[in-house]
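**Q** Following are the structures in question.
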Structure I
Amino acid sequence: MDVKTIKEISMDIIGNVGKVIIGKVPQTKLILAAMYSKGHVLIEDIPGVGKTMLARAIAKSIDAVFRRVQATPDLLPSDIIGVSIYNPETKKFEFRKGPIMSNILLVDEINRATPKTQSALLESMGESQISVEGISISLPSPFIVLATQNPIEFEGTFPLPEAQMDRFMINISLGYPSPDEEVQILTSQKERHPIDSIGPVTTVKEITQIQEAITKVYIEESLKKYIVEIVNRTRNHPSVLLGSSPRGSLSIFKMAQAIAAINGRDFVIPEDIKYVVLPCLKHRLILKPEAKLKNIKPEDIINSILESVEVPIEEKV
């Protein structure tokens, strides 16, 4: 599949999602890039801004199997993965698939689940498979976890550990709509919700083809060094206790390839890298206590690093 086709499919999906979620094109674009890169997305935002509808709209647009799990303290790993149940007729245990056997899994308020349940997602997110009674079962392709959490509510929550946070390729937020966009939302939902009127514009098969195609997007050697330099500076920044792991570098690399393809190019430019650095790194930095007291945010540190690292001169491809 060529990049022209990838751009056309991506624009069709973004346009389709835009009928449901108004004014969130950059976020939709980033989620598509993560899906093309076989990555997972953490959406941190307040309730009611359209996180669930965004996930449903993307699923409907690609004709994917969509499942939603509401995380609560009593949610068990088997509630997500599935459970073996004894069948008295066959006298055998039969595996009943959980919601994880889907293309797009929305885990709502993931920080309300216990650490044991949160960790049950680790293998599926990293290996695209689950283990049941010693047997590995492959997950559908494509498979993407969209997890949400409320950043301002902490009562009854279990903060995601660093290892779990690192499994998410990107961390984004939707934010409030503008006044004009909110008026459009009211108008669009006057008679019925627009999610009911949209249909698929592509297939999961084409998405898997795109996943293979973007790995061939060219990225020049100097741009690889540019990515590594950005990530390396997070490890040596005076306000950072723990910088990004190499998984952060890899996320930027893959996301930049996907963004280039979505923009209709078969090569990466510095702007593609800059576009994805913040969502790829902000959840991977652990700040020093004194930095938090000064109200320094990971976004501030990443933006200052981007300004200080010299952008390589593009070579003609």
Structure II
Amino acid sequence: MSDTSSRLRIGTRGSLLARTQTEMVVQSIRTSNPGLVVETHIIQTTGDMRRDVPFAQVGTKGMFVKEIEQALMDGGIDVGVHSLKDMPSELPDGLELSCIPAREDPFDALLSRNDLNFTQLPLNAVVGTSSLRRQAQLRAARPDLRLEELRGNLDTRLRKLDSGEYDAILLAVAGLNRLGLSERITERLGVDVCVPAAGQGALALETRKGDDSILRLLQPLHDMATAAAVTAEREFLNALGGGCTLPAGALATIDGESLHIVGLIAAPDGSRVVRSERMGRAVDAKQIGAELGAALLESGGRDLLKG
């Protein structure tokens, strides 16, 4: 921890969503640890600094986490709060995901100007999303759609939709829920249309390995079911070679001691999609996710990822 045992320094991005999510974490920590002083440090990341560039062209894994991880390794903060879907499948040496709080809704949301759902969007409708994963799946389901890059903060994205620049946009349900904007959602897209990103809807609290005092502070926030689900999803992604910008998705769900995961790899142009699913024990989450990833690579996914 920091130089004073009663002080905890938390690092996060500066976006409204990141700050809102982090405040939820801070309040939970304070509830469990009355008297603890919790400081929030805003850290600008590569992804935040290059908002005008399409995600695929930024060309870096961990574009929203690297600077926060560096602050952790340098000792400037004690905990990094991330959206788990932004995190590469491998972490830097000396860091670990020490706590995964309970997950929000993991699905993708369609927001449209005229309250039209996905199948009702007109021919050649303009849809905004910067995610290769979303673009590939939308192209597979509706090749007629005109997909356009969508960057900027949430207010900017909503303004572009409302002004008519787009007929519809795609955002994560979780972010809209956390910001109190659930009423903007036209349709929650199921896995039959759009398999979510690995870890979508979940937060990750990252710390230095061996910081046992901090681990004890965070332990009350940890959710075992969420941790098992996202472990399977991240191992699936790891089997594919890692980054959060791949045209691939995975969603695991836990029912008691059982785990079910669906995974997908898509050609960027949507011309071909391979998908499969696995079931098993939640305690075997890592193995199940890895096996699903390997199976999809063998069934054609490897060629799709090569482009």
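**Q** Which one of I, II has volume of the Cα convex hull per residue in Å³, for residues 93-164 alone, as calculated from the coordinates, equal to 148? Present the calculation step by step, with values, prior to reporting the outcome.
**A** Details: I: 103; II: 148.
That value comes from structure II.
**Q** Let me ask something additional. If mean projected area of the Cα convex hull in nm² is calculated from each of I, II, which structure is the one that comes out at 15.2?
**A** Among I, II, the structure yielding 15.2 for mean projected area of the Cα convex hull in nm² is II.
**Q** Now, a different point. From I, II, which structure was helix-only ellipticity at 222 nm (-39500 (n - 2.57) for each DSSP H run of 4 or more, over all residues; to 500) = -9000 calculated on?
**A** Going label by label, the one that fits is II.
**Q** One of I, II was used to calculate FRET efficiency 1/(1 + (r/R0)^6) of positions 21 and 253 (r between Cβ atoms, R0 = 30 Å, to 0.05), giving 0.85; which?
**A** Only one of I, II returns 0.85 for FRET efficiency 1/(1 + (r/R0)^6) of positions 21 and 253 (r between Cβ atoms, R0 = 30 Å, to 0.05), namely II.
**Q** On mean projected area of the Cα convex hull in nm², for residues 149-244 alone, which of the structures labelled I, II is highest?
**A** Working: I: 12.0; II: 8.9.
Going through I, II one by one, mean projected area of the Cα convex hull in nm², for residues 149-244 alone peaks for structure I.
**Q** Once distance in nm of label points 7 Å out along Cα→Cβ at positions 101 and 237 is calculated for all of I, II, which comes out largest?
**A** Largest calculated value belongs to I.
**Q** Also: Which of the displayed structures (I, II) returns the greatest value of FRET efficiency 1/(1 + (r/R0)^6) of positions 85 and 197 (r between Cβ atoms, R0 = 30 Å, to 0.05) on calculation?
**A** For this comparison of FRET efficiency 1/(1 + (r/R0)^6) of positions 85 and 197 (r between Cβ atoms, R0 = 30 Å, to 0.05), the top structure is II.
A short reminder: the numbers here are calculations on the coordinates, not readings from a lab. Just so it is clear, the structure is predicted and the values come from calculations on it, not from any experiment. Cβ atoms are built from the backbone, for glycine too; each structure is taken alone.
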